[in-house]
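Asker: Input: structures, listed below.
What follows draws every value from the coordinates through simple rules; no lab data is involved. Model, not experiment: these values are computed from the prediction. Cβ atoms are built from the backbone, for glycine too; each structure is taken alone.
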Structure P
C-alpha cells in the first residue's frame, strides 16, 4: 500500500453484524475481506483501504457524519444490486451539477451515496 504524507489513507466504519457487512459489500461491490479477530474485518484496493468494527452505532448525514460516495458508470444497475443485496434506498436518484446520485443504507444502517456523471 502506497501511503502519502498527510493524506487520508484508511477509513473505518461501524458494523452491527460483520457477517452481513461482508456479504453485502462482497455481493454489491465485489469486495474481499481479511478478518482480524471476531470484531474487526478489513478491506483494501477499493479506492481507499479500510475496515469495519463491531458497534451498535451507525453513520448518517442526519447525525452529522461524513458521507462516503461511490462512483458508478451504471447508476441504476448499482442501485438495483444494492436493493437486491439488502440495502435500503434513503434518497432516490436525483440530479446535481455534474451528475446524478442516490443515497442508501447498508444492512447495518450506515449511509453511503453513489454518483454517476452520466
Structure Q
C-alpha cells in the first residue's frame, strides 16, 4: 500500500487524496502534524531523494525562519530544520514503495500509478 505524507489542511494534499480516491488507489495517510516525523523517516526520504527536492523554500514556514537558519544550508542543517518543522517539506510526498513522488500533478500521478 502507498503512503501519502503531508498535512490534512493543505490544498495540494487534498487534491492528491481526492485523485487517489477517485482512481481507486489504496493508500495510508500520514499527517506530519498529527503523526509526527521521525529521523528514520526523513533519512529514508533523503536517501532516496536529494534534500533540496524535499525542502519547500516557498512555504510560509520557510519565510518564518531566521536569515541565519536559512543561510549556509547543508544536508545536516536542512534535515534538522525539516525534523523540527515538518511543514518545510514539500507536500505531498507519496511513497509507492519503489519511489517517492513529491508534489501533486494529476498527469504525473497517472503516468506513475495507472
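Asker: Could you figure out which one of P, Q the value 25, 14, 13 for semi-axes √(5λ) of the Cα gyration tensor in Å was computed from? List each step's numbers first, then the result.
Answerer: On the way: P: 23, 17, 14; Q: 25, 14, 13.
The read-out comes from structure Q.
Asker: For which of the structures P, Q does the calculation of Rg and Dmax of the Cα atoms in Å, for residues 44-91 alone return 9.9, 28?
Answerer: On the way: P: 12.8, 33; Q: 9.9, 28.
Going through each structure in turn, the value belongs to Q.
Asker: In terms of distance in nm of label points 7 Å out along Cα→Cβ at positions 76 and 100, which of structures P, Q is highest? Show your work: numbers first, answer last.
Answerer: Working: P: 0.7; Q: 2.0.
The maximum falls on structure Q.
Asker: For relative contact order in percent (Cα under 8 Å, 6 or more apart), which structure out of P, Q has the highest calculated value?
Answerer: Across P, Q, relative contact order in percent (Cα under 8 Å, 6 or more apart) peaks for Q.
Asker: Thinking of P, Q, which structure, once helix-only ellipticity at 222 nm (-39500 (n - 2.57) for each DSSP H run of 4 or more, over all residues; to 500) is computed, gives back -12500?
Answerer: On the way: P: -5500; Q: -12500.
The read-out comes from structure Q.
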